[in-house]
1. Using volume of the Cα convex hull per residue in Å³, for residues 14-85 alone, single out the structure from I, II with the greatest value.
2. Can you spot which of I, II the value 4.9 was calculated from, given it is distance in nm of label points 7 Å out along Cα→Cβ at positions 30 and 102?
3. Going by relative contact order in percent (Cα under 8 Å, 6 or more apart), which of structures I, II comes out largest?
4. Where does the value 3.2 come from, among I, II, when distance in nm of label points 7 Å out along Cα→Cβ at positions 6 and 118 is the thing being computed?
5. Assuming 61, 43, 22 is Cα extents along the principal axes in Å as calculated from a single structure, say which of I, II it is.
6. Could you figure out which one of I, II the value -7500 for helix-only ellipticity at 222 nm (-39500 (n - 2.57) for each DSSP H run of 4 or more, over all residues; to 500) was computed from?
7. Given structures I, II, which gives the highest value for FRET efficiency 1/(1 + (r/R0)^6) of positions 62 and 126 (r between Cβ atoms, R0 = 25 Å, to 0.05)?
8. Which of the displayed structures (I, II) returns the greatest value of mean count of other Cβ atoms within 10 Å over residues 78-85 on calculation?
Structure I
Amino acid sequence: MGKQTNLTVELEREYTATPGALFSRIKDGTIFKLTGAKQVSIQFLEDGKYHLDFGERTGRHCFIEGQFTRIVHNELVSCVWSVEGFRDEDDKDTILTFSITDLSGSAKLCLKHEMIRTKESADGKRRGWSEVLSDLEACLSD
């Protein structure tokens, strides 16, 4: 088991899209579907819940679930993010925030994932979110 601590992963990427287009891809669940979840259910409103189901992996049922804590149209989405089944230790009640900045003709998406308990988990989230942000570009031209 890794050392217990509170780590943060911060990533950002600029897209040739409007803030509204980026916000829509969070609201409609696209950014969550890009995690590789087999099923995604979202109640997109403050205090609304979400669930990402990854099915069976290594003999355990794997899922991520949580609750939206703050939503500011076209600017910010924050939620509690809890992981179960992926490793021996689950990562509960981490904080995930997407911030969107208008850059006049493009937009920047900043992702901040806080309260991560181990270096191994932070490294996994960094790899996973990097892939999601990279794959998001293709979804913005739809």
Structure II
Amino acid sequence: MSTASVQQLLKKINYIEAEVEIQKQILFSIPSDNKEEIEGIVTKIAKAKEEIDGLRAEINTLYPTEYQKMLKIEQAATEFKKLAMDKKFKSVENMTTDQSCSIRLVGGKEIPCLVKACDEDGNWTIMTTEGDIQTFSNEEIRPNS
């Protein structure tokens, strides 16, 4: 068994996913009559996706609880993107854009989140660090949250 941590495996997956995106951009820039180069890039992308699948399987084997959490967060991210298409968010913050991503309720409870977004009516939708989607009316949120 590998001694690699979940974080190391996830970093490797993120690196490979970034490489796949670069390869896709290269693929789109290749003239359509250059079949050999297209096939080479498609093969690289397929191998990278197989490697990602292998790393995900390794996480599932070594860290099943973390794997389930990862799946839940991925599903929540997909759901959040769908919500973003339906709601008109006027602001979106996440742990990347704001080091501390949380929302504070009127009662004082603070909820850490991966993403929070405010719609045109002042209502907030968040994705928690556990992968749950929650929505709060503007009356439930402490100002400047």
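We did not get these values from a lab; they are worked out from the coordinates using the rules stated. Because the structure is a prediction, the values reported are computed rather than measured. Cβ atoms are built from the backbone, for glycine too; each structure is taken alone.
1. Details: I: 86; II: 96.
Comparing I, II, the top value of volume of the Cα convex hull per residue in Å³, for residues 14-85 alone belongs to II.
2. Values: I: 1.9; II: 4.9.
This figure was derived from II.
3. Numbers: I: 32; II: 17.
Top value of relative contact order in percent (Cα under 8 Å, 6 or more apart), among I, II, belongs to structure I.
4. Values: I: 2.0; II: 3.2.
Only one of I, II returns 3.2 for distance in nm of label points 7 Å out along Cα→Cβ at positions 6 and 118, namely II.
5. Details: I: 46, 28, 28; II: 61, 43, 22.
That value comes from structure II.
6. Working: I: -7500; II: -18500.
Computed on structure I.
7. Working: I: 0.85; II: 0.25.
Going through I, II one by one, FRET efficiency 1/(1 + (r/R0)^6) of positions 62 and 126 (r between Cβ atoms, R0 = 25 Å, to 0.05) peaks for structure I.
8. Working: I: 18.8; II: 12.5.
Structure I gives the largest value of mean count of other Cβ atoms within 10 Å over residues 78-85 among I, II.
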